[in-house]
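There are structures below to look over.
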Structure 1
Amino acid sequence: MRAAFYRRTGPAREVLEIGTLPEPRPATGEVLVRVHASGINPADVKRRAGWGGLAMADDLVVPHCDGAGVIEAVGDGVSADRIGARVWLFNAQGAYTGAGRAFGTAAERIAIPEAQAVDLAEPFTFEQGACLGVPAMTAHRCVFADGPVAGQTLLVQGGAGAVGHLAVQMARLGGARVLTTVSHAEGAAHAAAAGAHAIIQRHTDDVIARVRGLTEGRGVDRVIEVDLAANMATDAELLVENGTIASYSCSSDPRPVLPYYAFASKGLNLRFIQGFNIPPAARCAAIAFIGQHAQHLQVAVGARFPLERIADAHARVEGSGLGNTVVRIGSGGGAPPSG
């Protein structure tokens, strides 16, 4: 089968290869999926780059944790009724803790535990399904980890990003009032289309003053945080007493200095969200929510690349651009990139 892979960590254009690998066979409890689309997340490009000293745990790695396709065969212990099912995949390749799996979704086929191949609800396309694993389940965990949000006010920092865009929608579906920050006009339109009640330009607006004005001085009940180091002082200022920050990233500084008393004086809570390490019950709840609300969730695909241009796809994720980035898997590599 055709696949993309790397044998050492480093820059995408230097280490990513396209070649032929043996076709996998489903072991007991596994399904064999013909991959139609492979989603790329920041964690995938960081792992390939060796970010933070991440080392190779295998001689060869097929990248990407998320994907979507059709089940072609099943292993022992799996019902044959699943053959032919459209599915989306999560945690296919690995995580930040432990070695994980060597074989991700950037290949024509993948054998994966049955539980990690979730029925893909209509009207999701394969490309959209390939963007559900990390972004959608992380967003759900951020929004609902501390219970229902009906009647609450949430601030989503970075509402135009992959996780933030879905968090805005999920919070709305949960009955919350949603405020969000963005970095530019294009992001503002993207977040508004997701249903945000108010948009705040983080580079030009006084975020604290805007939120105070929008909430009549009360503040917000919860914050969904894209960069804890950059925003935690603002978050602490804006949260109501005993409010919560659900932080899923801290890219600007992996060792942030916590303003302890700004948190402690208000009894604030800081929750760390890791999309690869969501508790089983919470993961099941996220899967059920995604399926239940498939008709209402916008999953933005910003660019599509053929497998042969996987290095360009990685470069887009490392750069900027609205919407998720996917690699189309198939003979000829699919259509030219868009977005």
Structure 2
Amino acid sequence: MGKKLLVTGSSGLIGSEVTEYFSDLGWDVRGFDNNMRADFFGPRGDTRWNQQRLLKKYKNFSHVELDIRDRAKVLSEVKRLKPDAIAHTAAQPSHDLAASRPFDDFDTNAVGTLNMLEAARLSCPEAPFVHMSTNKVYGDAPNELNLVELPTRWDYRDPEYFNGIKEDFRIDRSKHSLFGASKVAADVMVQEYGRYFGMPTCCLRGGCLTGPNHSGVELHGFLSYLIKCNLEKKTYRIFGYKGKQVRDNIHSLDVARFIAGFINAPRAGEVYNIGGGRNNSVSILEAFKLIESVSGNEMTYEYVDQNRQGDHICYISDLSKMRAHYPGWDITKDLLTTFNEIYESWLRRDDKEGA
């Protein structure tokens, strides 16, 4: 009997990447998903295509139609499976959408995470539990740092932040968006189950997570959506900060590789800032130039002189703690490779839709 991995949100960007990674390693992977992304974002956010792709590709993957808000079903399914490890990637991921659907947001992100934690504590407390958190737990506090405006981007003025934001950056006394607040609740609870109950848990506070299997939409999925707009010659809207706002982008494969590293050598109640770091950081204006060089299409955009509430002006993840704890891990996919993969993926998907 092989090792068993439970992945929540298994049809999403990170969930599907983790599913593939561990399936290729020979693990039996069980996925919890109910395509809530289509409910949140409409047809463009639909992930059924990804679910079907995984089921077709892997005999050692099985799908369970499950909403993590359904406490009774979560408890019974985890008890029945008794996984050797859990990757909890299911979430309502948009800070814009949360304001219009606060109950759905909090019930999915905070309560759903508690349901998973308690199910794990009751049925498999020794199983490493990896939670996909977000850099939005820091709220807009990073915007208080001294910034310098460069021709195409904002950047940190103080040398101590050259490598980015560390895990000890404060998470309160800032504006998070309701999404950020629900993710803070989940993040702290995951830490607590590690510290209070001694369970092997960690929170991965993601920067810009991206990759070819992202169903990017305007409200969530920055690079995926930007590249799709370029491919379709559709107008992309920039929200504030002169288009110079910076994100560090990490390919979903490098996230899956770190999750595997943690599962192999778990710790209790840990927190890591996981992103692309300075080398994989890019502003919106810089991303326009890069995708234009890949596709040959000129970017069409309009500027909205109003930033999104709680949005970061410049966010780069400091990866030094991750590298120190897991020296075998590092970024393997650079920005250009990631852009090419996302672009080619959208081409393939559009070809299928048009067929």
Structure 3
Amino acid sequence: MTKLNLSVAVGPYDRTRALIDGSVQIDGVNPSCMTLSPEEIFFRAFRHAEFDICELSLSSFTVKTAQGGGPYVGVPAFVSRAFRHTSIYVRTDRIKKPEDLKGKRVGVPEYQLTANVWARAILEDDYGVKPSDIQWVRGGIEDADRPEKISIKLPANVKLEDAPAGKSISAMLAEGTIDAFIAPRPPSLPKNTPNVGWLFPDPVTAAKDYFKRTGIFPIMHIVGVRRTLAEQHPWLPGAVYKAFDQSKAQALELLSDTSATKVTLPFIEERLAEAKSLMGEDFWSYGIEPARKTLESFFKHHHSQGLSSRLVTPEEMFHPGTHEAFKI
């Protein structure tokens, strides 16, 4: 069989490195790999469908699925997962606890970003702060005129305005014209900016408590395969899933080799043991079934926040060839 020459765009993570360097192959594919930032990949994928295989925003893909589908089919390889208690920054001179956000102005780079869906879910489920309780202000973290990458129509009770022309939400947080900031990246602030900090002073403890109560390790990004390719080659999404899973397994194997740490940080062995103790051996699971609770919680909040026009299911989000894997 002649291999397919396909473009692959992903972030430069340890769990994708084996795919990027070629030590793990996608069956039947001769890849041309690009390592790009999530913002660039998502913009180019959702605006112009530029890649054959690529990392995708879970939120944006859910919007497209609820609308009937987009240019990609989903693969349940969750290349980005993160607890988003670290995503909420506040003016510490005004906001002392989550409930203080009611009636306040909160900046977001895009309302529909996956990290923001999860952050709003935490605020609503654990502290009773609903999206309708907040005045949302949309603007770039650094680039003032960043747009939503896909069009959304919010409920009438959700108040969203654009930041003033030329103003980033980082600048607005520093000067105090917004009260808080929620984004996947921290605000870009002058050094020693006063009165700005995390809403949760100890976000690790807050995230561990959240996991113990819910069993949820939030999913941020999935993998997509160009729909026309999947229709022409039904085996391709399953082959992509297999390769991404093998690449992640290789990363975890290397991370566990303590003869020489693979990450430029101390105490990696201890942190790995902590994660396994709290979350189990397969703490960064791929596949629908291990992630069903997390996915269904996300879809529920995504719909209730007005981002998806209907409640979607895990099965319709991902190509049938990825719903189960062979066993020996």
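Computing Kirkwood radius over Cα pairs in Å, for residues 121-264 alone for each of 1, 2, 3, which one ends up highest?
Going through 1, 2, 3 one by one, Kirkwood radius over Cα pairs in Å, for residues 121-264 alone is largest in 3.
Can you spot which of 1, 2, 3 the value 27, 18, 5 was calculated from, given it is semi-axes √(5λ) of the Cα gyration tensor in Å, for residues 185-224 alone?
Answer for the origin of the read-out: 3.
None of the figures in this text is laboratory data; all of them are computed from the coordinates on show. No experiment lies behind these values; they were computed from the predicted model shown.
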